[in-house]
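Asker: Given below, in the form of structure tokens, are the structures.
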Structure I
Amino acid sequence: MYALVLDGELKSALTAVRSLGRAGRKVSVGSTRGSAMAGFSRFSSDHFVYPDPKIDQDKFVAHIIKAAKRFPEPPVLFTFSDATYLTVFAYRKELMEHCLIVLPEMNAVTKAFDKAETYTLARMLGIPTVTEYEYDPASVVSFPVVVKPKTSVSWATGEGKYGTAEIVFDAASYLAAAEAVEAQTGQSPIVQEFIMGSEYGVECLAFEGEVSKVFVHKRIRSQSPRGGAATVKTTVLNDPHMVAMVSHSKKLIAELAWTGPIMVEWKFDTKEGVAKLMEINGRFWGSLPLPERVGVQFVLGYDVLARGFAAPKSRPIRPLTTQHFLGDVRWLWRVMTANDPLRAELYPHRLLALGSFLKTTLSVPGDVWSVTDPLPFFMEYIDVIKKYL
């Protein structure tokens, strides 16, 4: 049996390659860069370079079809970024002739990947969301606020661009952030209240709205104290807010009739004492190494689902914390050097941060490092260096 794993530069893709390889799948890894770490795993049979889907979707799809045709039977196709997922979805008819893919309906994808649509759906279902302000350049809002695009990646200007959320503290920064979003996406931004609190992810695998696997993690650290990709995360087993978050997540997934992997992100509002919906990731997520390591087999679950079988049962979940070392180095650098108006609220003391980083590095397993598959760990650094040279 065969698998085609895209976004080979990401740690989630590397996790999938290892899980699939251990299960006996022959795995081919693709990326926009030949140095992508997942392609150097001992579980990768080969790796190839494809055009960036943000720049040329037609050529990207042509390369994926060419790669799939090398196998004697259709491979299961795995994507790990919004750019690849949304391109695969847009060209699903052509790709399904050569690959095994399970996807939700168009309406569900729109509601999951457009944050404005997501929040509208959540409010309709009675699910708590962060307070929103209607964007108006002349309006007065209570700072700080978060300004972000409706979609993480947009092809509105012809070339796909990723947008980012900005925390702003004054009218000038507010207008600048909003104008940047409009220039990137051609749409008005979403403006939300900035709330303090812990962040959680409810990770699921579903078929037509029915959840077959669920796992909850709590984010300990991100690449920046302001947010971003999780670098240290831990299993959630007995958190008092877990039941509500899982229940609300399942309600959203059922309403979407979602098929495939999906993660619902939450933030616990310490002021109001309630978990509020942040966004939906309608694809495999960056913290995938944690559930796979504790035996929640999302990757194999999707693989067998794409082949038309029932997902395998997961082992009992055990407590575990994992670290993405390179991402955590970035967190430490920002803590040590950033001049941020939110330093008092979001940043730990520098010496405490250094101690926590060292303790984590010495005591918890890494997302990328593996004694039996070490080369991707070193290739991640080479790939990052080549990317920025």
Structure II
Amino acid sequence: MLEHLRVLDLTDERGLLCGRLLADLGADVVQVEPAGGSTARQAPPLPGTSPTTSMFWETYAAGKRGVAVDLDRAEEVARLRRLAGAADVVVTSWPRALLERHGLDPATLRAERPELVCTVISAFGWDGPKAAYADTDLVVWAAGGPLAPHRDGDLPPLRISVPQAYLHAAADAAAGTMLAVLARGTSGRGQVVDVSAQEAVGVATLARVLATAVGDDHPEWQTTPGQRTGRTDQSGSGAATPNSLKKWHCADGMVELHLSMGPAAGGFTNNLFAWLAEEGAVPEPIAAWDWKVLPERLVSGELTHDDLDEARAAVRAFLLRKTKAEVLDAAIRRRLLCMAIFDMADIAGSPHLEERGFWGQVDIGDQDVRIPGRIARVRGPEGPRVRGRAPLHGEHTDVVLKEWLGQP
């Protein structure tokens, strides 16, 4: 798909995914590393069997070629600028001050080649009041908005477990890069694709970020646990439902299960309580509830929130006796609004992902290792796929200099 495209990749762990996606689509992506190696090579997870091998690097640098550059040597910096001049696209997440010091910033590069597409990935954007702020994954989540509702009641927000704010940004950067390349085919001119990780995670949770714009400025997760607000969340899945009422423990893990009510989705909960009733796991009065009309019964006072808590307690005790597989099987057969929460072992062993060819196989050292594979399933040989393992440090320096610059 993108076999005609040369991409110079000046990213660290904050932007590797962008180049990986372009490489999967066929682009010749050359990953540039400083003399000491990319900091992404130390990013976890580090397998116990090979503590010097970063699976983060092996996954997100897969399919690229590698060039090493000593940024303290003027002749090597000049050579790097020549590589940028031979590229169709330059992608970077390096600090702005470093890029400007070496003449690798978008303004300098595009002054020499207006047709060049420069994609810049940063925490808060290339310019603006916060452009120079220091950041971490946690800082970006907090600044982008999604962290605030990631809590129960008035407890502090919970950190997103695996660093992924920049994965959102890098994926957006890949899409923006392809749009800029497409536009260049018409205009003949390149563009600067300026991707802010803060904006990327904000867009990823746009509904919650815009809640105050529609008057939802007092969501239930901001109240004291146990305090009744008078609001009844009929979906069982919205911001007005604490996470503790959507995530349930089962015998071997957790499931996502919504006790929905009202005419639109209450029937799913009726199906759930029919299952509980068959196994004698719920008192008869609760088993007879029609969750389609439950909101009216709560508003009238016929039922109370204490009654709801009793129903939830029955569900909680019931699920503790069921495995994820049993719950998922019942969800399919009985039409329940729930899903098993997969852990990494579940994903690695998923027959569904195996059948769809999700995994890519690469050689790392003397081992064949599976890594997350293609981004989309496209019929035919030209679809996205893992094109090869991640490069060793400076592995392709000589051949890239020969192919791109004509050096002997």
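Asker: Can you tell which of I, II yields 23.8 when mean count of other Cβ atoms within 10 Å over residues 195-202 is derived from it?
Answerer: For mean count of other Cβ atoms within 10 Å over residues 195-202, the value 23.8 is produced by structure II.
Asker: Which structure, out of I, II, was semi-axes √(5λ) of the Cα gyration tensor in Å derived from, given a value of 49, 25, 18?
Answerer: Among I, II, the structure yielding 49, 25, 18 for semi-axes √(5λ) of the Cα gyration tensor in Å is II.
Asker: So distance in nm of label points 7 Å out along Cα→Cβ at positions 35 and 107, computed for just one structure, reads 2.9; which one of I, II is that?
Answerer: Matching structure: II.
Values in this text are rule-based calculations from the coordinates and carry no lab data. All of these numbers come straight from a predicted model, not from anything done at the bench. Cβ atoms are built from the backbone, for glycine too; each structure is taken alone.
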